[in-house]
Structure 1
């Protein structure tokens, strides 16, 4: 009976030991499972974080690119505006210069006509409808370089009187501005008519 009791106790201990080992194995299994779940969750979190970071970088790059494109467009527009404004300023300056040259030329043309009218003595045979056209060439100093009869009045005495008047002026009033001189006074024509010079 004692041996049986020992046997039973031994069996009981063995059963308990096995149960304990089984319980420990299950706990270990649970612990490992828990560890795997944690690692999986951590991996997913990191993946999500990396995805979000990549998305943020992509959006940032897109934003920067858009900004650069907009800046480039704005710069182009600004350059175009500046060049247009410059063109307009230059055109306005050119128009002002043209107007100034024209005004100056009209002033000097009137002076020249006055001087010639004073120096001209038409012949007694001159009639109101006679016209002699003369082409005058001047030097920048206002000195006469040459004169030619472009169209005759049909009266030699009349033509010669006009030519004499042109040659009698030793210096013509001309503008100091070279461009104005070159354009309007280097060479020009004047019509001699008893009523008016033009």
Structure 2
């Protein structure tokens, strides 16, 4: 049975502090690593159960709060400035930093996420391609751009502040989605051994 440890690992991105939890093993070895992204309005506590189970199965796991992604999270940043694109930037930064950590096997780095976190994980995996060994997506919210267009037909109709998922998001969340085709930014993955069954 692996001896799993947990420690807080914060990552800086520009003026933002991303607060996360690293689940690692006391054996001092590198392990295949999963970065697990919470959904909209969620913080690391929502995915802690997944992280614990994956760590118990031998993975190093990192979970973190997106900047502005939740009113309960510890990361800095306003929910009014958050979007799937700022979250993708957060995740790219997390990948860059974690690849350098001694607990992480950078050759076996996986992205995981649920709902909006799953959509963001897929977008970033598509961009980083060869750096990502695979994806674990739980009900990824690929519907986000379609949902935005259903509510707002043009940019001028978007309010500055919108109630959404038990919190308020800003114009920055919806505005870039109106002309965004998420499927044009997915499924161009060619990582060796990647499972396309999802």
Structure 3
């Protein structure tokens, strides 16, 4: 059978969904590993990563089952969900690539103020205190804050901003790459749904 036929399209769709399953398991594993070893103490961050990983796993599982069984209903819902994910991910990826320094700093400050657990994780990991200023009369999880005789710490914003641009470029690029695999998956699913299974009744319509 030439490539582009039923078997080739089915194998390509299965391979794509197996890739999504592996990525979802990687996300779940990283979140569990970070929580287990105490690298991430924020429940929201762990729950967010676990939620994304679980959602991707369910979508990939539906697509894989639909591809293996050539199930029209599963393939239809898989195609719709994958297209919605593509639109969201493509928009977020473009936003990440288009943010300027002021917008990056504003988003970082908003994220910083939302969770004290995240603040402690960042202070401990980057050895810094506070976002835009250091309050030596307060508390801080960084090592530099407990130095004697006089603590001396950098603000976390000054350290984070050194890497923010590169991280956003990386995240935006990865997101953009996967968004194109998703629209490819939508096209592949649409094509696969409209190909007659050669093992079925030749006179049957799909």
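Coordinate-derived values only; no laboratory data. Just so it is clear, the model here is predicted, and its values are computed rather than measured. Cβ atoms are built from the backbone, for glycine too; each structure is taken alone.
Quick notes on this one:
- For the set 1, 2, 3, ranking by distance in nm of label points 7 Å out along Cα→Cβ at positions 8 and 160 places 1 highest.
- Given 173 for volume of the Cα convex hull per residue in Å³, calculated: source structure among 1, 2, 3: 1
- Between structures 1, 2, 3, the calculation of distance in nm of label points 7 Å out along Cα→Cβ at positions 32 and 184 yields its largest number for 1.
- When percent of Cα pairs over 17 Å apart, for residues 80-143 alone is calculated for each of structures 1, 2, 3, structure 1 comes out greatest.
- Test item: Cα Rg over 2.2 N^0.38 Å, for residues 48-111 alone calculated as 1.54, pick one of 1, 2, 3: 3
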